[in-house]
Structure I
Amino acid sequence: MAELKTQKNDSDVEQFLDSVENATRKSDGLALLEIMREITGDDGSMWGDSLIGFGQYDYIYASGQSGSWFAVGFSPRKQNTTVYIMPGFEEYTDLLEQLGKHKLGKSCLYINKLADVDLGVLKQLIQKSFAQMAG
């Protein structure tokens, strides 16, 4: 079975964030780093070359493929900052309605800049998601 290309590694999280060229993505990334460190109690780790993950869980698909992934994380992408909410958003519609400007993927919350969202609501979303994954 093929192994996931994106793996946890020992690359330096802060060095990666310092290398982000877009000033808004860089400052938002540093802010998210502190928020997620506070919520998870984890310093965060690089996953692949552009994802920062906190905590970890193991999974097994019906196909038998298994692996490990971070419980919550983010990445300062070129188009937006992506926050990874691994359980998805089905249970968080009330928070999403209060969040502010965002777009959704399956487990991806796309934010143009942190100034577009309510940080208190974002923190609740991250906290509930992390607790659900740790559950």
Structure II
Amino acid sequence: MRIDTFPHILLFAFVGSVGFVVDAAIFALLFELIEITALKARLIAFICAATTTWIGNRVLTFKHRVRTSRLTQWKKFMVASCFSALPNLLVFKISLELLPKTQFAPYIALILGVLAGMISNYTLSSHWVFATKKNEQPGV
């Protein structure tokens, strides 16, 4: 890892933490209060969290790289997030099946799922969604 990418990873993790709070809060609201099934609540919460993290990454993490329209970039981010959701949701579902059936199991599964999707999400965000065009210098 290059040293100049380290601050971006920290900002990405910070934005991801905010997204996680949104994700967990919406999941809890839907699952606990409205009593939607865990998987449906997870999917809805994921969409809300992905949009939140797109905004945060556009404004903070990759602000020096913004080169496309908001709508185009949001669409790319949603595609990247959906791709990254595959390991996220797979780990979530497997964890729900394997963990003891306690009131905390869905939340432990949520955390494990989020961690599983983080690597692909950063890679796709950095190299595709917020990529600087080859003929441009960052920050120009």
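Quick check on the output: 28, 17, 15 is Cα extents along the principal axes in Å, for residues 45-84 alone, derived from one of I, II. Which one produced it?
Matching structure: II.
Taking FRET efficiency 1/(1 + (r/R0)^6) of positions 13 and 101 (r between Cβ atoms, R0 = 35 Å, to 0.05) from the coordinates of each of I, II, which one would give 0.85?
Attributed to the structure labelled I.
helix-only ellipticity at 222 nm (-39500 (n - 2.57) for each DSSP H run of 4 or more, over all residues; to 500) was computed and gave -23000; which structure, I, II, did it come from?
II
Determine which structure produced the value 26 for relative contact order in percent (Cα under 8 Å, 6 or more apart), calculated from the coordinates; the candidates are I, II.
Attributed to the structure labelled II.
If we compute mean count of other Cβ atoms within 10 Å over residues 29-36 for structures I, II, which one ends up with the highest value?
Largest one: structure I.
Read the figures in this text as sums done on the coordinates, not as results from a lab. All of these numbers come straight from a predicted model, not from anything done at the bench. Cβ atoms are built from the backbone, for glycine too; each structure is taken alone.
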